[in-house]
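Just so you know, all these numbers are worked out from the coordinates, no wet-lab data involved. A quick note: this is a predicted structure, and the numbers were derived from the prediction, not measured. Cβ atoms are built from the backbone, for glycine too; each structure is taken alone.
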Structure 1
Amino acid sequence: MNIMELKNVVYAYENKKKVLKGINLSVEEGKMYAILGPSGCGKTTLLSLMGGLDSPTNGQILYDGQDIEKMGLSAHRKNNIAFIFQSYNLIDYLTPKENVALTSKLPPLPILERVGLTDEESKRNVLKLSGGQQQRVAIARALASDAKVILADEPTGNLDEDTAADVTAILKECAHQMNKCVVIVTHSNELAKQADVIFRLRKGDLQIAAN
């Protein structure tokens, strides 16, 4: 069953230039999706609309059959969506444990260990961690959330090849073992190859691509 649907979603800037031209998309739990496309093609805009960070110019976005505008975008963001940003968006004066504890009542350490951080690392200020470690904290924060949908914006963009492979494997596990719906926007063909379904965004149109 589809957990989210986009129906003829259009997004235009104030100068009337259309970035998205009638996007139709359905995603379900238990799968990882990749949306490929060059920089500036509207991938992040599409993710922002799915996450309720912005509203489409036209069209409808449904979560579990309900229009997210009618349920309230703030409620949608709070209850349904977990974000993983390329810039991490961690609270920089807190430790990994404290960052994860903000999103869940579950003990944070087991979740942090699951993404590869040690007990000692989980007690450091996040600014004292490497980029790869900070991204793992961001993923742990998303895992700790009750949200069924994880939206990841270029989650491996700042990482070395080995760390990127680890992060991709964790996201895949989120979908296949935790039954989350994981949607990743990326320009990395290597990351996209790990997805169950690949879409390609080009000139405002979204098309399914061969995996």
Structure 2
Amino acid sequence: MSSVTPSPPSYSPKALEIIRCANQLLAAGGYNGFSYADIAERVQVRKASIHHHFPAKADLVKATVALHREATLRGLQSLQQSVPDPHARLVAYGSYWADCIRASNPPICICALLAAELPAIPAEVADEVMGHFADLQAWLAATLEEGAAQGAIRLTETPAAEAAMFMASIHGAMLSARALGDASVFWGIARLATDRLKAA
């Protein structure tokens, strides 16, 4: 498991409301899919107020991704503690996202969308996105290694390679579900990704 990233700064209730709104808009349309005018309308604040909290859009999106990254790490650590069986832990991870996508809350991981935009987004945002995937891959590799040692998981490649493959399957499944307009597509792919790892 990778080390936890430094906690982002504390935000006021209004700043957190702006971040939550940005998170929703990112999930809906990516980095270029919204403006401060969209947030001002939804949150009922002036654009100048948003600029007071986050001078530039890159500052806002970086803060949004940093909080997403921190929340993900907390969720992964919680799974680590609450689900002893490593394979069941992977299933629980996939099930979490299946429920989110089915309820559109959120409809997709914002880092999955932003990763597709990496060449075009600000470097400080890209760094947070890449950090998210590094954190997730490290957690997956540790879980797979633990499962293989217990005989609960069957690996055909190294834990790191299998983690990369599983992560690509999960995030690719999110994009496929969105492209086809069918939330059930996600779980169909995620289930196959976890089933292939289960020891006989």
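Descriptive notes on the structure:
- Structure (1, 2) behind the derived value 59, 37, 31 of Cα extents along the principal axes in Å: 2
- Parent structure of the calculated result 23, given that relative contact order in percent (Cα under 8 Å, 6 or more apart) is the read-out and 1, 2 the choices: 2
- Answer label among 1, 2 for the case where Cα extents along the principal axes in Å, for residues 82-177 alone, calculated from the coordinates, equals 28, 26, 20: 1
- Here distance in nm of label points 7 Å out along Cα→Cβ at positions 122 and 154 was derived from just one of the structures 1, 2, and that gives 4.9; the source is 2.
- Read-out helix-only ellipticity at 222 nm (-39500 (n - 2.57) for each DSSP H run of 4 or more, over all residues; to 500), computed value -8500, structure in 1, 2: 1
- At a computed 15.0 (mean count of other Cβ atoms within 10 Å over residues 98-105), which of 1, 2: 2
- Which of 1, 2 leads on FRET efficiency 1/(1 + (r/R0)^6) of positions 42 and 106 (r between Cβ atoms, R0 = 30 Å, to 0.05), largest value: 2
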